[in-house]
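Visitor: Multiple structures are listed underneath, in C-alpha cells.
Read-outs: derived from the displayed coordinates by stated rules, not from any lab. Model, not experiment: these values are computed from the prediction. Cβ atoms are built from the backbone, for glycine too; each structure is taken alone.
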Structure P
Amino acid sequence: MSTSTSPRRALIVIDVQNEYVTGGLPIEYPPVQDSLANIGRAIDAAHAHSVPVIVVQHVSPPDASLFARGSYGGALHAVVAERAYDHLIEKTLPDSFAGTDLADWLAANGIDTLSVAGYMTHNCNVSTVLHASHAGLEVEYLNDATGALPYENDAGYASAEEIHRAFTVVMHARFAAVVGTDGWIAALEAGKPLAGGSIGASNRKARERAPAAV
C-alpha cells in the first residue's frame, strides 16, 4: 500500500453509459443528474491536477437487451464521451480488472491510489474496489459521483438509497476511503491521501448507537 504523503492517483470512471440514464437500468440514488454532474467535476479536477483518467465501458453482444455493442444504451454518456481521458477499457464482467489490462496499466504508470466514480455502486464498482484493495492499492470512492438502483427478487426488496448507503458504509469500513466529490477535489488540491475506517471502529460506533439492554 501507498506510504507516500502525495498519492499517485488515477481516476477510474466506470460504466457511465446511457443505459443508466435513459435506458433500461436508470440510476435512482443519488439522483442520476446529480451524480453525472459530480462525475464531470471529478474528471475536470483530475485533468487540472494531472491525475490520469481511465474510462471503463461495459459491452455485451449486439443482440443483448442491455449494453449491446453499438447500441445507444451501451454508448458512453456525453458527460464522459465529451471529455478527454487517458485510457479506455472495455469489459464484459463486473470487475474492471477481470479480463482487461487495468492492472498492467496501473503498474506501468506507477499508480498507487485508485479513485472510483461511475456505476453501479453494488455491482461493477464494488467488484472493482474489492479487487483493487486486495491487490494492495489504496482506494477512494466518490459516493456522490456514483449511484445505485433498486432491486427486488426472491431474497427481498432494497431501495436504491438502502443499497448505496449499505455498500458505501461497508466499503469505508475496510476497502476504501468513501468521500464526496468536494472532499476528493480538496485532497487533490492538497496532495494528501484520504483515510478510510476500520471494521472494529465501525462496529463499535454502531453498537454505541444501540439502546442499553434492560
Structure Q
Amino acid sequence: MKKHQILLIDDHKILLEGTQRLLSGLEAYEVTATASSGKQAIELLKSQDFDIVVTDYQLPDYSGLDIIKVAHAVNSEMKIIVLSMHDDPSVVKELLKANIDSFILKNDAPSSLMQALDKVTAGKKFFSDDISEILVRQINEPSEKNELSPREMEILKLVVRDFSTKQIAEVLFISKKTVETHRKNILRKTDCSSLVSLVNYAHAHSLV
C-alpha cells in the first residue's frame, strides 16, 4: 500500500523530531520531509510532492497562512493539518477561511494527530475538542468576532506609541512578517484604513 507523504513543519526542533518519531512506523503515513522555517517549507512544497502538510501556525519568517496558500497553489487537493499552541479565536477564524482540513493543539493527546490524519485522508474535517468549543462560541456569540486578541492588543499599544514594525518585532520577539500580519488583522477588525484612524479608534474605545 502506498503511504501518504507528509511534510512536517515546526520551528521547534524538539517538537519537530518528537512528532516525526510519533508518526514513524505508521502503516499508512510517512514523513518524507521536515522544515523548520517557512522559507524551507515553501522550497520543499515547490520541489516535492506531498499528500499532507502538518504545520505550526507561527514560524520565524512566515505565518502558517502563507504556507497554506502556497500548498493549495501547488496542489489544491493537499490536506492541511495545523498543529499549534495558538487557540486564539481570531487565529482559528483566519485558518478556517484558508480552508484547512484540521486544527489541533500541541497540548492535545498524540491520538488527536492520528485521528486528524485518518479523518482528512478520508475527506473529512477534524478539530480537537478545544478548537471545536471555540467554533461553537463563535457561532453562539458572533458579537465577539471582531474583538482583538491579547497579542493584537499588545501590538496596538505599541503602534499607538509610534513603534515601527521592526521595533515591535524586537520587543515581542516575533518576526516582522508576523507583526505585519497582526497589523493587517487589527485594521480589518477595527474597520480602520490608516494609522491615524487606528490611533483615533484606540483612544475613542479606551484601548490604550
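Visitor: Quick check for you: by relative contact order in percent (Cα under 8 Å, 6 or more apart), which of P, Q is greatest?
Guide: P
Visitor: Next question. Which structure, out of P, Q, was helix-only ellipticity at 222 nm (-39500 (n - 2.57) for each DSSP H run of 4 or more, over all residues; to 500) calculated from, if the result is -10000?
Guide: Among P, Q, the structure yielding -10000 for helix-only ellipticity at 222 nm (-39500 (n - 2.57) for each DSSP H run of 4 or more, over all residues; to 500) is P.
Visitor: Between structures P, Q, where is Kirkwood radius over Cα pairs in Å highest?
Guide: Top value of Kirkwood radius over Cα pairs in Å goes to structure Q.
Visitor: One of P, Q was used to compute mean count of other Cβ atoms within 10 Å over residues 81-88, and the result was 19.6. Which label is that? List each step's numbers first, then the result.
Guide: Details: P: 13.9; Q: 19.6.
Computing mean count of other Cβ atoms within 10 Å over residues 81-88 on every structure in P, Q gives 19.6 only for Q.
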